[in-house]
Structure I
Amino acid sequence: MTTDTASPLYAKLLGETAQIEWPALERFFAQGKLLWVAPSLDLVGVAEAIANDDKPHVTAWLSSGAVALLPADTAADLAVRQPALWAVVVSPWVCVQERA
């Protein structure tokens with residue numbers, strides 16, 4: 001999706017999406033508020049679906065594991081590797097994705 005055809009909410013969330021380092025996300029992980037988004041999904045599209053309470057899409061992603069609460073082993077791996085992460089907040093959630 002391009003911002004030319006994006007909904008106003010998508011465009012707003014896109015503008016709020018930023019690269020972030022793992023240490024800044026650790027407290028959200030500890031609070032159970034960090035959602036891991038598979039690299040195959042559009043991070044902003046997932047955030048938009050959550051914000052719009054799009055139950056069919058969100059349920060499908062959760063069921064398939066494409067979106068999930070960040071597992072502890074993944075958190076430990078991120079702490080060691082310090083990869084490039086992107087995040088966007090959809091209160092109370094922080095959606096995060098690793099990008100190459």
Structure II
Amino acid sequence: MSDHHSPTRKAVAVDDDAKQANLIRLRRIEGQVRGLQAMVADERYCADILRQVSAVQAALRVVGRELIRNHLKHCSAQAIRSGGAVADNMYDELIELFDKNYR
């Protein structure tokens with residue numbers, strides 16, 4: 001298994017403002033998901049639930065964009081500058097990330 005799947009690795013660098021903004025967004029998304037659970041439990045109108053699902057998905061995309069920006073700016077850039085197998089592994093990781101997240 002390649003190293004980029006290790007659950008204990010840390011980011012090379014993280015912009016603190018971006019981190020705080022992402023944490024706020026994720027807490028808001030958590031609340032939206034709890035709201036969705038209540039809507040389903042209350043048998044709310046399907047179209048209303050689906051609109052809220054879309055809002056959660058859009059909010060998650062914003063978090064994802066910020067995370068990919070940080071990854072490209074710091075982790076990926078450093079690995080690619082290293083060259084060799086480290087760079088090749090990063091290229092593979094980026095292709096996998098884009099394939100899974102941007103279809």
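When helix-only ellipticity at 222 nm (-39500 (n - 2.57) for each DSSP H run of 4 or more, over all residues; to 500) is computed for each of I, II, the one that comes out at -25000 is II.
Looking across I, II, the calculation of distance in nm of label points 7 Å out along Cα→Cβ at positions 45 and 85 that yields 6.0 traces back to II. semi-axes √(5λ) of the Cα gyration tensor in Å was computed and gave 34, 15, 11; which structure, I, II, did it come from? Source structure: II.
Suppose distance in nm of label points 7 Å out along Cα→Cβ at positions 13 and 77 works out to 0.6; of I, II, which structure was it derived from? Considering all the candidates, the number was obtained from II. Computed over structures I, II, relative contact order in percent (Cα under 8 Å, 6 or more apart) reaches its largest value in I. Suppose distance in nm of label points 7 Å out along Cα→Cβ at positions 53 and 69 works out to 2.9; of I, II, which structure was it derived from? Corresponding structure: II.
Which one of I, II has FRET efficiency 1/(1 + (r/R0)^6) of positions 21 and 37 (r between Cβ atoms, R0 = 30 Å, to 0.05), as calculated from the coordinates, equal to 0.95? Only structure I yields this read-out.
Bear in mind these aren't lab numbers, they're just calculated from the coordinates by the rules spelled out. All figures in this text were calculated on a predicted structure; none of them were measured in a lab. Cβ atoms are built from the backbone, for glycine too; each structure is taken alone.
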